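Structures for review follow.
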Structure P
Amino acid sequence: MNTTSSSGGNGSPAVFPPHALHDYAFLGDGERGALVGPDGAVGWLCAPSWHDDAVFASLIGGRGVYAVTPRGPYVSGGYYEDGSLVWRSRWVGTDGIAECREALAFPGEPTRAVLLRQVRAIDGPARLRVVLAPHADYGRAPLRDVRRLDDGVWELRSGDRRLRWQGGADAVAGEQGLTMDLDLAQGARHDFVLECSGGPLPRELPRPGPAWAATESAWRRAVPSLTGTATPEDARRSCAVLRGLTSRGGGMVAAATTSLPERAEEGRNYDYRYVWLRDQSMAGQAAAAAGAHDLLDDAVRFTTERLHADGPRLAPAYTVHGERVPDQEALDLPGYPGGFDRVGNRVHGQFQLDVLGECLLLFAAAARAGRLDDAGWEAVGVAVRAVSALRRRRDAGIWELENRRWTHSRLICVAGLRAVARAAPRHPLTVECARLADALLAATSRDCVHPDGYWQRAPELPQVDASLLLPAVRGALPADDPRTRATLAACRRDLAHDHFLYRFRHDERPLEDAEGAFLLCGFVMALAEHQQGDLVAAFRWFERNRGACGASGLFAEEFDIAQRQLRGNLPQAFVHSLLLESSARLAEPPRPAKGADHGTDPV
């Protein structure tokens, strides 16, 4: 191996602009996540925790990047090692083929990120450029206290972040960071290990070999085989993504990023680095369906703790530490192209009734699997009493809009109540759950059924909404109920395009002009068709939406059909959850049932 140093001029590292979301890979260890572009640039990493400020923020226009990238012309690619978030960036150049194997050491430590990168010359020599330019506070903090120790290890500070870097002994320090050129002969490899912490780093250095071995072993334990699903490889990838988004405290962030726009220049970009209890409950239900019990247990644990702590004052979202989501604010950065820079979220001030229904569905899934303990059953009681007390209150609903009596919110609570009653028919709560479910369904039926027979969005909103497919899938009412079938038909007619599904009509514009197709809804449509017994239609919806991912297999919230682009934050947990669940359910023969007890309970 031969290394020579270089820089981008005046000691400044080269610029690495953001890419289309389609091109990114995600590294996650449960405590934080990074996005890696096709050029080998880590342009996003918040540390030490998900909602802390970024040390690499070039994704949204801030300073800060960590790149291992070819020096000559190349074509990029890459892939995940099966059942893990170990990513292999691959570059085919004019001189040969090089790979960079990379991962956040897994499982992650709460206070220290450890990013592993191993460069290999696969075929022919590899000529690479390495840039390390960390800048805390979303790029606003300068780099300081840069020093090279006698053993070639670098120590750096930016803001209150402390970093330590192994493998860059020949790097040169410039005004903005460290740079070096790395030349490898065919078959050679070179390791880099980067640590980042908000406090003092441990004296002992993490060694590449043991760190890689521990990470590989942990991923093998974390992701089950899922051979009983319709698409085991994709199901395992989604399970790994959900695992990588879930902290050791049990909380799963909705996405790893902030400020990635759902629609260019329309102000619809948000910070999703928090735990939405709805999303966490959906992930737990998917895990129960697929047999990924560790994810189910984490979801139950976090949700149970929040219900015990807050009861009827339950917030829709929390930090992974169970704390209040901070207020929304701007960062004064350029933002991702087409978007705006925002951190924090206004969700803490909202009431979302449907969250209680989703929590009940989660607990019912755990009870059916024999994994709901006494504390969980006590949380069920808290949620049931909260539904009883709050069911007439207007709420922001699943799409977090203005407060109304949203039909979906009420019906998903019906589904949750009935699921609990079915899961434990002899439990003391069963009678109360059944009575409350009947009363809530009757009240909703009086003013939320359209004259054409489908469920409408709210008493004063006669349109159909794709979210209204979910209550029947979850067992609020049977598959052969006329309202279930009319709602499915209305969604096909009014919200579908080429087996993609939109949430609802915003106005008179064509659907695709208002927003992207909502991938969560596409997978729910697959479940709804499966519930009706139409396996062919179910797989058409499933396969169409399964293909709406990036090159690495990651899903964002929305898919722009016209431009074939991902829209929104990445990776979006609830889309991966519904892919996992759909893959598990569609492997079962469809068995549409009659009667009010139908609810697609896991087998």
Structure Q
Amino acid sequence: MTSHGAPHFFALPDREDAGAVARRLHAAAPGLRVLHHPSGRPWIIGEWADEDIAVARAGTDAVALIGMLPRRTVELSRRVGRLHGRAARLEGLSSAIPGSFHVVGSVGGALYVQGTAYGMRRVHHTVVDGCPVAGDRGVALADLAGAEIDLTSLALRLPEPLAVQLPPRPMWRGVTDVAPGAYLLAPADGAPPRHVLWHSPPAPERTKAQGAADVREALAAAVAVRTERDGLLSADLSGGLDSTSLCAMAAGQLGPGELIVGGIPGDESVNDDAHYARLASAHWPHVEHMELTPEQTPLFYQGILDDGCRTDIPAGVAMSRDRATAVISVMARRGSRLHMTGHGGDHLFFQSGAYCHDLIARRPLLAFQRIRGYRTLFGWRWRPVLRQLADRRSYRRAVAAIDLTAPGDLGFSTPQLAYVAPPVVQSWLTPECRERVAAGLREAARHAEPYAPTLGRHRELSALYSGTQECAAIAEAGRRAGVPVTMPYFDDAVVDAALSVRPEERADPWQYKPVLKEAVRGILPEECRARTTKFEGTVDAVGGLYRHRDEIRALWEDSALAKAGLIDADALARLTERPGTPDLKDGAVDSTIICEAWLRAVA
């Protein structure tokens, strides 16, 4: 298989025709590891480290956990001994064990494959020569099945921010994605596989104090899963609240020579991240702190011609891969065995205010107080704010009403209080591409269902589900840079703890991440916990667009998207010569770069 050494697995049902699939996998990659069903047939085939798997067996049942696991998984053996051929009894297993992992079961002949609740680890499946095959990497299943890329799915990812507002759609024809919070069950009787819901997000009913205590406990357990592993642990230390909190917890759990932290200082005339990183690290004398020099720090858009990073979706890391992995590359040279990042903290503890759409019916005075705060923070204008607050259409009607001819706006000053926003349909998209987008929109409107009963929670979950996919791609880029990457904020228990807090207590324009700040009281140095500033990297992105315009223009000289009929490469090349043109403002070209890099890598 074309996995390029990436950890991955395929899961096969307990049936005769699975043997042919197993032989095909071994022929393509003879070094793949294999586990067997209790019957002796091939069950799990792939590539993984010994510390990334735990297996327990009892009679005709067997269960494997694959991923970021604690050193001891006593609960696994206990739970497997109580299955007695009933796969549904596996549903609560991942909630009882901290970490981030897949659950793969062979239970009474049935195949059970489950990812994480919010999508950091996903499940996909396809059919190969009549045999259902599941796996954790959609791109690997597409290779195995010879699946074709769905060009309509790709086209929908070009106008921004269209795809993340729509019901999810697989990138390959014939490869099916299992939604976060559901598992795949292939029955022993040969019936078609089905998806079964095993997790629902908690109701947001807890107070800030209650939620902070839960977050503290869950986050400490998540970090402990990482710190108990052998070898040197490294971690991002940007100076921001998210990464600094994780570093503080890890520093409290590790001794001298066991942890190294680092980051990119940036332009300290406008960015005080490095100041707070140094303040924090001074409290941990046993922890080494390194900072990249300006010469070691790539700008955005450097490295976009690297088409070796094969991911399940076109992901944002493609436009800044060298920058995103700069610290990781240094840590790899220092001998790090695992690199921890603060990705996910913004998804859990910082919001754009969409919850005010729900809050206005329960607590209108508080809702308008918060909206005034977000107006101050983001520069919103009252007219679009009031229009969006008054919009009470269902999610399906909102999707059906998306107007591709309306002017979209990618700027921060656009309110985000509705189900969807008009997308930016770039001038270089071809008529064929526009037709595909319109057709995809019509199809999406027919089956659009919200993730939650309220708009605010739907928006939050949508951002989480798309965010975990993006971060899985960052982890893949980090692995290619030399170190496995892990993100504790996306562990199920941490997300559940955060989402259980009332949104108006978790997100406040007048306070920065109040729940997380309370959760790390006494752990994070107080001067860092009290920080109220946050750097925004648009200036760095604009500089990269100018510096690397030749590299960007080279993408369009032999464009895969142009060959697929989706973009006018000549028009885009002319625009790239003028990075300051309004057509490229606010990152309008980013989605095209991302899709171009992805298509080159996977096609």
Structure R
Amino acid sequence: MGTFKKLGWFFKANRKRYIVGVSFLILTAFLNIIPPRLLGIMADRLDQGKITWSTFFLVTLGIAGSALLLYFCRYFWRKEIWGGAALLEKEMRQKLFDHYLKMDRTFYQKYRTGDLMAHATNDINAIQFVAGDGVLTLVDALFTGGITLIAMMYFIDWRLTIICMLPMPLLAVGARFLGTRLHDAFDKSQAAFSRLNNKTQESIAGIKVLKTFGQAEQDAAAFDKMTYDTIKINKNVFKIDSMYDPMFNLIIGLTYILTIIFGGGMVINKTISLGQLVSFVSYIGRMDWPMFAIGVLFNILERGSASYDRVMKILNEKSAVIDAPGPAKTIKGQIDYEVESFKYPDGEQPALSDIEFHVKPGQTLGIVGRIGAGKTTIIDLLMREFDNYAGQILVDGVDIRKIPLDSLLPQISYVPQENFLFSISIKDNIDFADPAASMTETTTAAKKAALHDDIKLFSDDYETLVGENGVSLSGGQKQRMAIARALLKDSPILILDDALSAVDAKTEKTILHNLKTERQAKTTIISTHRLSAVADADQIVVLKEGKIVERGKHQELLDQGGWYAQMWAKQELEAEVEA
């Protein structure tokens, strides 16, 4: 019963609903004893030859009336109890989803997508069963079985009842024995399902890579092996689960044997009547489900317990990024970046050291350097992906760790290196930044991102569906759509993290010109490996191994003759060769 205790917070919050549901379920149990009793009376009258039409109609009316009452009682207990289970499912899913939204990058490095999906589907379903079928089987096992047992003792014979119920304790012992093993087996089964979910998600997401490198067959073989391993683990669950029915049928069979032997003898000895024996056999039939419910109950509870523990393990994970309380704050875009040192949670060497720069509203900052120099890391800290750094990052003079995330992030437009597009229309993808945007605002943003002309070539214009993560678009179109989304948001701070890498030089020049024209009073940060993207920036910082090694405007850096000047000359030569 530990599973019910774990869910005590939910039952306490919804006690009225469950009190009503359980009350109707208990009333159903009382009504269930009426038809067998009436059938016994009918059998006695037939045996004695005293049956009359009035008796026949009264018994029939009684059975029909109890059936009608049972209909209404079953409706209300199902409505309340299974309605409560649906409510628990909704609440648990919402808790889990809200938790996913709050967690930091470290959490998503620890848990894979398929595993998190398994928690939100299979595990939640198993927990929901506890609040629905679990409550039903518990009440049935206790009340329906108990009331039927009392009726057997009161209306028939207490001695026959005790004799025939002797095998019943064996059911509880067997159910307990199997339940413990089922908990461990189901926990392993859910973990195997998570692994299979991960594999499926990765294979579908990487289908192009698999085909390009000719690894489709090898991946299919690996998937088949994982599927076989999952089935093998599940077989153990089914093997334990399948032992319940034979055990139940064996014990029920023993009960019927005892009823025939001892009940038949009591009829012969005139201790009970034939009608009472008929009622008793009918009551035994009514005991089938309550006795079977014991096994089902342990099954549901053990599955629910294993899944609840898995979900709570996720919910108990704490984000290293702690949201600051407080009211919303409107920012202007002044950035004072002063990070003395930062090391990734799983890193041994500092990823950033002595990073300092200052950007005023209306200015553009360029961040350049080789791959792995720390460009994206600088942006990650500004976006509060991590908080465990020495130093401070100020926005309008306030440490960003003291600004509520719901206030800071909505005022930053961010275009990452890897853009994510939803499986919806082009317009809806751009309008994701502002669902209430008009068509004019959407097309204006697309024009600023040099995407409008491309869109007009699609069959359905702005209503064209892009497919999952923009599968129907080129790399440059994806980038420009993400830029259009960011420009529609029109935030005080715009961050482009290598967001122009897939566009040609002419398109890049057009986009940068539009940015300079539109964002004269706003802050823009451009991280890139293509130096032409930052040539007009108000200041440029050059990174090497997480440190700033050069700083200045474009011409100043060329005059220094360092890495920036060498890379500029190289890229200019490449552009001339391509031309």
_So if we calculate distance in nm of label points 7 Å out along Cα→Cβ at positions 67 and 315 for every structure here (P, Q, R), which label has the highest result?_
R
*If FRET efficiency 1/(1 + (r/R0)^6) of positions 339 and 467 (r between Cβ atoms, R0 = 30 Å, to 0.05) is computed to be 0.75, which of P, Q, R is the source?*
P
*Origin of the derived value 1.9 (distance in nm of label points 7 Å out along Cα→Cβ at positions 355 and 571; candidates P, Q, R)*: R
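Where a number appears in this text, it was derived from the coordinates with a stated rule and is not lab data. Only a predicted model underlies this, so the values are computations on that prediction, with no experimental measurement involved. Cβ atoms are built from the backbone, for glycine too; each structure is taken alone.
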